[in-house]
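Multiple structures follow.
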Structure P
Amino acid sequence: MCTRLAAVAVPLALASIALADETGFDEFDPGFLGTTFESGGITFSDNLQFRGEAPLQFAATNSTGTFTGDPAFSPENTMNSGLWTTGTGAWLVRSHQWIATTGEMADHASVELWYNSGADWDGIHVYLEGLVGDNVVVFDSFIHRQTAPKYEHARLEISGVPFERIRFICRGVGPTGDRDGILACFDNVVIEMTACAADFDGDGELTIFDFLAFQNAFDAGDPLADFDGDGELTIFDFLAFQNAFDAGCE
């Protein structure tokens, strides 16, 4: 279930054409992708297998031998936090955290993942978070539960509140003392802006009231007024808002 942590007084309209960046990691040959890589207009970074350790390389691996026939899977590859194979079997690798961004504000994101259902990670909380600066403004989550199958599928999705980047992250302690991670692989990461950002009061029109709503949010220190996505409220947010207003909404 998606939970919103911040909102303006009047919700943003969701009527304009969505501008989406999306990747299934299928343009890569199986192998390591680096500690930072770009795919489908999305930049991935901060790949941690364990909390507090140095980032590791991401990897892409052909998973057709494991997930073909699963409607959530787009052949051929999945992404994981550090291992790959020349075969076609999926690798579910320990993941504590990774971060992704398009470099622009967005208000919708989703991730498909498969995770090991073993007992070591039972009770771990798994999150997809939308961030503005270091602040979590929206999230979706589930609790890892031990089940009979070898792996489980989950979809994490956030929407309705503008954010500048997404973070996949695990928190908690499993029954064997294992902390802050699950065995997982990922596919079909989507980050998009579905709202007309300049329609700040959400009435479907661009008017002086959008400027007033933006100014009120700015004066209140609302993260939604961070229109240029740099984590600070400055004159450049006013300039970015004015540019978006002048460009109009489709």
Structure Q
Amino acid sequence: MANPIVIIPARLAATRLPGKALADIHGTPMIVHVWGRAAAARCGPVIVAAGDRAIADAVERAGGRAVMTGAAHPSGTDRVFEALGKIDAAGTHDVIVNLQGDLPAIDPADVRAVLAPLADPAVDIATLVAECREEYERREPGVVKCVIAFARGRRVARAHYFSRAPVPGGDGPLYHHVGIYAFRRAALARFVSLPPSPLERREKLEQLRALEAGMRIDAALIDKVPFGVDTPADLERARALLAPKR
């Protein structure tokens, strides 16, 4: 990984919490919190791929860099790819970190961790997992599980499948998938060129498109799942987590 770049896709039309990218968290829009955490990771330049002018304006007022993208992308990954073409048409950056814009409390170390699997040149896409600690995580369809097995003492392994079901069966840990990705540039270009795959449509998980196309995904193990904001209740929790210390 000679030259990574972090791109954060963001739009205002979130289904469960419209406008959440600009939700106020102690005087700072959520997207600016995420941008700041990514910058603190020191993985490379951090760009916000904005689907709305108001998001770009908020980032730029905070001293960050944003690029406008189309409003109708089917996924954040497509938005990231458009932004990459606009800001790096020459192909300077060979690894692209796709960081969700709703993780205002993410540990910068977790952003760095997603690069670890790409030390193996056979890996096309890297991501993160954390062990399921609560019973509800194992059963909840909203918690995506990664079918993976780590060798003793290792924190990187190959991802075999992703599902909303509690898989694999039998005794042993289940792993909660954390939807942060690091793509090799060629892998990102290939991924966005592929049509949605049968298992992707069935599980509603776009990473299955890559697996069905024969691409290799490896995951790094982190200690806990970063807190994401999807609902008004999540937003209140984020405000509590990020409350200024007195």
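What follows draws every value from the coordinates through simple rules; no lab data is involved. Fair warning: this is a prediction, and the values are worked out from it, not measured in the lab. Cβ atoms are built from the backbone, for glycine too; each structure is taken alone.
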Revision key, fill the gap. One of P, Q was used to calculate helix-only ellipticity at 222 nm (-39500 (n - 2.57) for each DSSP H run of 4 or more, over all residues; to 500), yielding -3500; that structure is P
Point to revise | Structure from which 14.8, 41 was derived, Rg and Dmax of the Cα atoms in Å, for residues 33-152 alone, options P, Q | key: P
Check your understanding: For which of the structures P, Q does the calculation of distance in nm of label points 7 Å out along Cα→Cβ at positions 65 and 145 return 4.2?
Key -> Q
Review point. FRET efficiency 1/(1 + (r/R0)^6) of positions 105 and 209 (r between Cβ atoms, R0 = 35 Å, to 0.05) was computed and gave 0.95; which structure, P, Q, did it come from?
Key: P
Practice item. Supply the structure label, taken from P, Q, corresponding to mean count of other Cβ atoms within 10 Å over residues 177-184 with the calculated value 23.9. Key: Q
Review point. For mean count of other Cβ atoms within 10 Å over residues 73-80, which of P, Q scores largest?
Key: P
Check your understanding: Here semi-axes √(5λ) of the Cα gyration tensor in Å was calculated and came to 35, 19, 16; which of the structures P, Q was it taken from?
Key -> P
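A value of 14.8 was computed for mean count of other Cβ atoms within 10 Å over residues 137-144; which of P, Q is the source structure?
Comparing all candidates, it corresponds to Q.
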